[in-house]
Structure 1
Amino acid sequence: MARSFSRPGRSLACLLFCIALAAGCDRLDPPKQSGELVVAVRADPVFYEQEAGGGASGFDHDLAVEFARELGVRVRFVIARDHAELLKLVRDGKAHFAAAVPVIGGDAGIRYTPPLQESRVLVARHADDLPRDDLADLVGRPIEALPGSQKSLALRLLSAAPPLSIVEVPLAHEVDLLARVAERKAELCATDEIHFDVAINFHPDIAVAFELQDNVAYVWAFHIEDVPLHGKATAFIERVGGDGTLARIHDRYYGHIKRIEPMGAARFLEHVRTRLPDFRHEFQQAQEITGLDWRLLAALAYQESNWDPLATSPTNVRGMMMLTEDTADRLKVTDRLDARQSIRGGARYLADLRDDLPPTVKEPDRTWMALAAYNLGMGHFNGARAIAGMVKRDPDAWYEMKRVLPLLSQPRYYERLKSGRGRGGEAVILAENVRTYYDILSRFEPPYAGLSFSRPPK
């Protein structure tokens, strides 16, 4: 006999059906249908960072933009507060996928791509504290972690007796946790190697207390049922991993972060406090003239002279921007030891070098190459571009050129060049150090309102 529903039963069934239907209707259409790829991210200096002018940058930002371009759609980013919300946006169909998702175990209802990056899990301490060489040394000491983070999970899974004391602190990202350790507001925190390497340039008073055997993998996370888009993303990741795109983007954001030792970073931050104020206005005026971010110019000046307007090298390169006599004459700089003249002359020279590069060289590589040419001269730099052709490297990619430039000191290469031998390795060091100083200044110093052109991307 067929079962019949009472009127209240039918009403309840109808209500549940409508709720399910409404929930289904709230899910995003596929990117090809909507013309838009929606990506959930967390604001994090390591993976995705919003710029002061309204733009964004970061490793996963650039990769997602590339993926959207391959799909032939635009991309829109949705900011999640924490790890749980990141995955909830995917499960609820509010985002096509979540980027920079840290994974040690697994999550129900989620389909992961192969890892884009892997990083060792560690516990950080203040540099003045004693190292914690054994797991037992961590017992009884509060270890701060982000709520629900994979790092806290890894620590909880350790076989410590008694168990470790994990204190969850609702901060935006792990760089903020590391700042608390540097400022003595926390004794220890759970993080990973890549966050630590980025943060130590801003907070040189941190050190590694204990390193776990676990690696955290950073992946893209899709809804378990979205097999087609997950498949396209997996194929995309395999392609960019094979054609050098992934390596170039990785180098753009992480290739320079280990260039400066903690003591050097600490000295730089002290000089930001004590020396930079005397010259900040001059760098900002040079920005008005050239359109180059004043913080980039200040970073270059620090690499050249440590912001000493009277600096002089044994080869008679002089002043704040360490100009040669010939370059100063060409720029009509009459006194290289005058800080204003030197800064403005050096800024014009860097802008000219950037303009002289072929139009095929795009930002931010264009700026990093101009910095190398500032040290080396455009003649030698063009010689290095010619060598790139000989060794089948891309002369328009900084990731490739910083491996080619040291070849200028090898006879089998420079003897075939009109420009002759050059110290290409020194040019790479200058450019990479300036990138690091620029990153630090960009974190602590605001952009100048008179900026005529957008800041070169990281």
Structure 2
Amino acid sequence: MIPARAAFLALLLALALVSGAQANPHEFTLANGLRLIVKEDHRAPTVVHQVWYRAGSMDESPGTTGVAHVLEHMMFKGTRRFGQGEFSRLVAEAGGRDNAFTSTDFTVYHEQVHRDRLPLAMQLEADRMANLVIRPENFAREIKVVMEERRRSYEDRPRSLLIENLLSTAFAAHPYKWPTIGWMEDLENMSWRDARDWYKHWYAPNDAIVVVVGDVVPQQVLAWARRYYGALARKATPARKTLAEPAQRGPKRVTVKAPAELPYLRLGYKAPALRDLAKDWEPFAISLLAELLGGSDAARLHQVLVREQRIATSVGADYEMVSRGPGMVFVEAAAAQGRSGAELEVAVREVVASIAAAGVSAEELNRARVQLLAQLVYKRDSFFAQALELGELEASGLSFRDADRIAGRLKEITADQIRAVAARYLVDEGLTVAVLDPQPLNPRPASAVVPRVKP
């Protein structure tokens, strides 16, 4: 087994070599306000092209939740120039692949193609940025697809339903309280005009970021961007709302009853998100805290709850420090056979509290740091992951230049700082507890009762 310190030093060397070889992003801004970020990586003759719109579910309003995601579906239904399905067909015929995703903070469309076919990807994306056609009959079909997606992904999946309920309980005012896919009632009442209005409001070159990573020459990419995106007109977008979440004054709790085999627990602690890479140290300490709590089988939650106490079958912890809205640390655990949700909660909270009470060892900190630094190294093996990192930083209000500075900030964090953030944020004042109360998997329906038949 390689000692943590030796692994740490090896990763430092790897990060230095990778950063030195790839620290070359270029930034351009077109006359219409569209921002272009290009990163050269010549290890393969391919390129990733991503278009980021800084409009996600947090920009929606009550009554139309899910519209950002619905529009993502409609963006594949054709424009005035290219018919329904032609976008993906042309990309596939060029040997590439395409897809999209919607989050709380943004919506992203992406293609991976041979370097020579980048102009095609730009042409197609620029076309649907300005010329999408939303037909009522297409919308009527697609909204049913989205509602079925919601049923499969949330209503028929107890753990997803629990997470949805945790967020709707944790946030009193911030739009993070509603799911990206939307509430079912809002989807049922949504019209094609809602999708059209969302498109008109937010899809503009001056509110978009194009990220290109791969075997390219930046000036050539700029020339293509000017050709395809440069002709699009700038337009006014809605003013961003101030989305303040009131301070939480004590623990919140929600219980979800759903068919399941065993109890499942998820804790959510309010925490800050990264706003200034040079000044903010807490998000980096919280990232390490989450990693050493539940990032691997060697982490504290697994060691105590799975191996020693055998009260849980699986555990984990997660924290996303880059986001437009408030941050949250999540801790989860699935109960072992014969253990109750109440027992599990007590045990999990004891482990969490032990960090603030007694701190962390040098071995735990080094292991967590090695794991996070390794993740940064592995990202550089993927053109897509590199583009995601650059785009997310920019779309969240940070800078793509911060990508190569994150490792350095993680290296600076001390055990005392981890203990300090645990004592400040992993406390009842910002806690929401969500418990899955398992119900019978195959309850006998009332209709199964055999009625008496009169002679």
Structure 3
Amino acid sequence: MENITVKDIVEMTGGVLLCGDENTPVTDICINSKIIKEGDLFVPIIGERVDAHRFIESALDKGAATLTSQHNGVVIADKPYIRVDDTVDALRRIGKAIRQRLIQIPVVAVTGSVGKTTTREMITQALASAKKTFHTEKNLNSQIGVPITLSRMSSEDEIAVLELGISEEGQMDILSDMVRPDMAVVTTIGVAHIEFMKTQENIRKQKLCIVHSMKEGGTLFLNGDDPLLKDAVAAEHITCRTLFYGTQEWCDYYAKDIVYHDEYTTFVCVHGSEEVAVTLNTLGKHNVGNCVAALAVANENGIPMEQAATAFACFEGQRQKVIHLEHRFTIVDDTYNASPDSMKASINVLCDMPCEGKRVAVLGDMFELGQNEVAYHKEIGQFLLDKPIDEVVVLGELAQNIKSVLEENQSTIKTYTFSDNEEAAIYLMATLKPEDVVLIKASNGMNLKEIVNILLNGS
């Protein structure tokens, strides 16, 4: 945090300073007492299972500069203690106030059902080729994460790329109001969190609330390859300047001549009469689209596409990782999370990869799909029917529906199921050979990372 004191926090939150020096500097915000640093503002959040107010004493012991608490009772301490009505609301107020202090810094906000993190990373890399670029770290994209991210912006930053994630109606309006974006990117409209938002059309409506607090003259970037976004301008009555990106020629920015190599992708990005050759150090058509979005954002911020494109030859995404094990096999580790759209994209990556051995897909349950969760898993089975995949290993109760569709259609794909991750890993260790490629994909709660770790350790 830049030049922030306890007095500032009191003014931002509308809280009451019960004790301590109002001139005490505050250097960062922390909601986890285990990683608190001296000078941090400890904000205890009341979660579904844990009320972090119980860790106030621990935070003080570790050097927290000040506290916010909505509980009655005064903590007797020689450090500042601020009383607020609601700690989450106080956090939002801090984020909004700091953004207002730094309103001169352009912000690119990124959202979408699938691909927002990778797109945010690519946009950051493209912009950083010419500007001091601040960006969201890890997964700080929620109602709690975004204000923490905003609090870490500096007046020295020239531009910022912020990821906004929502799971329920109304959340995007809150985030957009905090962030006040100059530009917004919407990657896809899928079925992630459909359990809470009911329909894809409603998910689209909620995602596009990102423009409600966009600055005047702002630009919206939409993925033209997504059917629901292609029609979004008319369907959601969008009036701001809108640019489309994708792999289709009608888009304002599009990719052509796409070629998938062993470990990278090449294509040509087209905008008007300009064409730029791009080498992207990752695989998948969806990542080509993400890269085009990044080039578009860079170009609209005054960075030539040719200059921005140089950033992608060494791009390393944090989600999907291709791991080549010498003299063994190749792992496509996509275990961070899964939705029907991202699972299909990962399957396409597996199919597009050069492979002299067999292609194996290890697929687990996808969560938060609501009452149609069985149908969405069966949809993956249907999607696999015409794919050049040799084996499918399924884990979890819902993923059995993938297997059943393959078997009912008498697919040539061999199917296997195991009771736990360790059993599946043992099978893979025994059967995978050099030149084979294995994709591992499921919702994070399935913990398929355990399989990856066993394969990497070779035991």
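Here semi-axes √(5λ) of the Cα gyration tensor in Å has been calculated and equals 38, 33, 20, so which of 1, 2, 3 was it run on?
Only structure 2 yields this read-out.
By the measure FRET efficiency 1/(1 + (r/R0)^6) of positions 203 and 307 (r between Cβ atoms, R0 = 41 Å, to 0.05), tell me the structure among 1, 2, 3 with the highest figure.
Ranking 1, 2, 3 on FRET efficiency 1/(1 + (r/R0)^6) of positions 203 and 307 (r between Cβ atoms, R0 = 41 Å, to 0.05), first place is 1.
Which structure, out of 1, 2, 3, was Rg and Dmax of the Cα atoms in Å, for residues 315-378 alone derived from, given a value of 12.1, 36? Write down the numbers at each step before the final one.
Details: 1: 12.1, 36; 2: 14.9, 41; 3: 13.6, 45.
Going label by label, the one that fits is 1.
Tell me which of 1, 2, 3 gives -9500 when you compute helix-only ellipticity at 222 nm (-39500 (n - 2.57) for each DSSP H run of 4 or more, over all residues; to 500). Working shown, then result.
Numbers: 1: -14500; 2: -12500; 3: -9500.
Checking each candidate, the match is 3.
Here distance in nm of label points 7 Å out along Cα→Cβ at positions 179 and 323 has been calculated and equals 3.1, so which of 1, 2, 3 was it run on? Could you put the intermediate results ahead of the total?
Working: 1: 3.8; 2: 1.7; 3: 3.1.
Matching structure: 3.
Every number in this text was worked out from the coordinates using simple rules, so none of it is lab data. For clarity, every value in this text was computed on a predicted model and none was experimentally measured. Cβ atoms are built from the backbone, for glycine too; each structure is taken alone.
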